[in-house]
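Each structure below is given as structure tokens.
Here, each number is a calculation from the coordinates, and none is a lab measurement. Just so you know, these numbers come straight off a predicted model, no measurement behind them. Cβ atoms are built from the backbone, for glycine too; each structure is taken alone.
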Structure 1
Amino acid sequence: MNEKVAKLRGSMEKRIVGKEQVIDRLVISLLSGGHVLLEDVPGVGKTSLAKALSDSLSLSFSRIQCTPDTTPSDITGFSVYDPSKASFNVLPGPIVNNIVLADELNRTSPKSQSALLEVMEEHRVTIDGTPIPVPEPFMVIATQNPSEMAGTYPIPESQMDRFMMKLSVGYPDTEASIDMTGRFLTGHLHEKVEPVLSGEDICAMREEVAAVTIKEELRAYAVNIVEATRKNDQVACGASPRALLSMIRCSQAIAYMDDRNYCVPEDIAMAAELTLPHRLVLTTEAKMSRTTKDFLVRQILERVKVS
């Protein structure tokens, strides 16, 4: 594993017990310049995971607690009239930070959810006509409870497509749970984490990720996977061009995590499993037959081969 990646992972594991795979995938998204949606039941550590990442980096961090009465200006910021200057001053909101945690995103209204659309794609917000760039590196980590729970609004497809990955933390296994209880009883459950990497480190690592080689046949392989989602009878809306580019960048980050400067077919396949399922819209028949999006992507990967 890459030395800097190992340092970051080790720092996060001080806070998060028994979730190495989820930590790795969050780091992959960070190095890819992507955003992450964490979906799971309450209490499994979604917020703690995001906080462990931010505490391990010397970057600015903000948390937006989404509620039904959250307004778009609570996220992006607003203008305040200054009588002494007879002009308006623009006050940026919490979104103008390096790492932003949007906690329980699906508990706020669609109007407030849409406040994230511009910044997640263009890395800037517009307040009363004034564009304000966000600092780099920039990453949004959103959490949500399953949509079946009371008091939630479904996240629209246009916003879902802006998340590189949708991850589930899951319950800890028995060994991790025993370790957790021991830490809790000794007062070390939330161990203090010091920053191990800077913003300059992350920006440099992103440039190294972008330089990872992907041969033409692997790019064609990725394109064929994406096109297969669009031709599938069980998929009403297949993967977008944005999804294809996310998959390509994700595969480069996977290779980088493995300390390689080139991609192999397994990187593309893994990236497809991480970046495509949450972007697909299933047909009514597929939903009624309880077909899952992950299952469909795995089916496609079994059929599509590298030419």
Structure 2
Amino acid sequence: MDNKTLKLFEAFNTISTELKSIIIGKEDQIDKTLICLLAQGHLLLEDMPGVGKTSLASALASAIGGTFSRIQFTSDLLPFDIIGTKIYKRQSELFEFIKGPIFSNVILADELNRASPKTQSALLQAMNELAVSFEKQNYVLENPFFVIATQNPCGSSGTYPLPESELDRFMMRISLGYPDSENEKKILIKNLKGESDNTIKTKLELEQVIEAQNYVSGIEVDEKVLDYIVRLSTFIKEHNEVLQPVSPRGNIALMKASQAVAFMKGKDYVSIDMVKSIAPEVLGHRVGLKNPFRLGDRSASADWINSEVLQKVNVE
């Protein structure tokens, strides 16, 4: 790393440390959130309410010096509530486009699977193209643009399953989960002492985030590592338990996430161990298993990636 890149690396590690002081006991999940941001992907969180999802998203937006929008997805939410709409201005006698909450750097799409499929689909173009269309006009979104969507676990009341095409737009899926007893006590003590301030002291600039993302996309990936990613995909595709294999987009996501892992470790190359460290989070929600007890349970698929795929695919 040159001096400029080293400063970016140190800045992101400082941000990671500050976020970990706000979201207690979730060190691994915070690092993976930053990995997803650096890889220019989007993140899906599957969790019950009250575990710190909103705090993480808003603190991250503050840490990168960006704007933050929280969209509460409900059954009556409509696409224009997200994208925006046109309003007639009497002064100019023209219709003016009023931007919706999607026009921010960090978007928290809270309880995404409580909205109808039509409303869920409003996110697809934004997540894939960094733009939205309204009445045949394209509007470019903010840069960087990072969606953190939350969904309630499968089977929760009043939810609509996310379609495969939408799941595939998320680079990674993680779960914050409940804190263990020791960290739960730390959270209580912190609130009891009135130390629940979520203010980020050290902040990046958006230009630094873009610079880091550009650097990450240029990190060297050896042909042996690419071959390993292809072997993982082929193993999944040919496995008799698999109903839905990994798409080419999934392979690209795994490569990009591995590059971001390298950056977070201060390396300028990607190793196979880096690929293995992030594969369950990148591939798990993309794989559908035939087992009726696992069908539709993407967390089970992530466990299967870890216990079956990564254990049996050879590292050559």
> Hey, distance in nm of label points 7 Å out along Cα→Cβ at positions 70 and 94 derived from one of 1, 2 reads 0.7; which structure?
Replying inline: 1
> From 1, 2, which structure was Cα extents along the principal axes in Å = 69, 43, 42 calculated on?
Replying inline: 2
>> If FRET efficiency 1/(1 + (r/R0)^6) of positions 206 and 270 (r between Cβ atoms, R0 = 30 Å, to 0.05) computes to 0.95, which of 1, 2 did it come from?
In response: 1
> Given a computed value of 3.2 for distance in nm of label points 7 Å out along Cα→Cβ at positions 14 and 142, which structure among 1, 2 does it belong to?
Replying inline: 1
